[in-house]
1. One of I, II was used to compute volume of the Cα convex hull per residue in Å³, for residues 107-146 alone, and the result was 36. Which label is that?
2. Could you figure out which one of I, II the value 1.00 for FRET efficiency 1/(1 + (r/R0)^6) of positions 35 and 91 (r between Cβ atoms, R0 = 25 Å, to 0.05) was computed from?
3. Using the calculated result 16.9 for Kirkwood radius over Cα pairs in Å, pick out the matching structure from I, II.
4. Figure out for me which of the structures I, II the number -4000 belongs to, where helix-only ellipticity at 222 nm (-39500 (n - 2.57) for each DSSP H run of 4 or more, over all residues; to 500) was derived from the coordinates.
5. Thinking only about relative contact order in percent (Cα under 8 Å, 6 or more apart), which of I, II has the largest value?
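Coordinate-derived values only; no laboratory data. Since the model is a prediction, treat every value here as computed from it, not as a measurement. Cβ atoms are built from the backbone, for glycine too; each structure is taken alone.
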Structure I
Amino acid sequence: MTNQSKVLKWSVIIGIIVVLNLFFNYTLSLIYPAPEYEDFCPQSQIVTVPNTQDECVSKGGQWTDNAYYGKPRMVGEEMPAGYCDLQYSCRQAFEDATGPYNKNVFIVLVVLGALAVLVGNLLKGNEVISNGLALGGVLSFIIASMRYWSSADDLFRVIILAIALGLLIWIAWKKFSEQ
């Protein structure tokens, strides 16, 4: 095989990998839109930051005692008693909605990736398509894991890694033992 045909072959394989995952993720975003931060924490043009704990909590914020975040003050001016995070409650609601969303997206991308790997291993007649689909499925697992990693608990992370390792070993066995 010439260098030019190897480059062309790998260019098409990489194209399949990238386009397959763009297709998976873009289609998923159209069918199942992600929660938007602005839907939970609308931004207004004028923000009045409360100066007391009671006022802060009544507006849905979280009060932090003795916090000083570099607000300029005059010489001799007293340091503020604390700081109000006005978006605390709405941010918590957003994170509560994002966790299940990321888990659902993870599951869908893993299933689509598994299907791509399976089809890639069944198509033995065309090495380019076979490798492109199999590697595209592996990339789908990686993308799914990266999206969900911060939301997953430690046990689920170990399970994700075990499945990914097992799948990679299986693909390597199927692809490279037959040669």
Structure II
Amino acid sequence: MTTTFTPSASKLRGISELPMESALPRAATFVADLVRDAGFLQSLVLPFVHEVEDESDWYVARHYEPDDGSYSLKIFVWPPGTGTNIHDHSSWGAYTCALGSVLEERYERLDDGSLDEHARLEKAWQLWWSPGDGASTVLPGDGGIHRVGNPGEELAVSVHLYGPRLEEIDGRDYDPSRDYVCDRRED
């Protein structure tokens, strides 16, 4: 018997309405609990293991977002060898690994942000995340510069919960080889 899972919109909205310092730990607990739910895994994660159409890049397999943009819940599929560019978000976020393993790299900004399209970064740390490891959280802007990916050889799936945007832009993309940063308007 397959259980169908639907994320609790009222619980997600309740988390997103909290001040960031209260929302982040609750968001981390929410996504960590979510991937332990058998119904969630059966209906929203495991079907994508066999439905990967394009294994050349990562993609968002499912996306839940109310019209008011108060939160965004996304399920990412990471075929082997895929990953994001270095980026940040204009919202807080929490994510956890549901299947396989993903690598998170965090960066610190070394400059003061006073020059347009200029950012000097330094890698601060990296950590492998696997199911059961808990959740990672990011602050908006410079407090959450990171890259997530799957440099391994097996498919990975992660679940991400983002709070409301604090700016018009979605976040920023960074290129440390050129000390460059630019706004990202779309997800």
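1. Only structure I yields this read-out.
2. For FRET efficiency 1/(1 + (r/R0)^6) of positions 35 and 91 (r between Cβ atoms, R0 = 25 Å, to 0.05), the value 1.00 is produced by structure I.
3. Matching structure: II.
4. II
5. II
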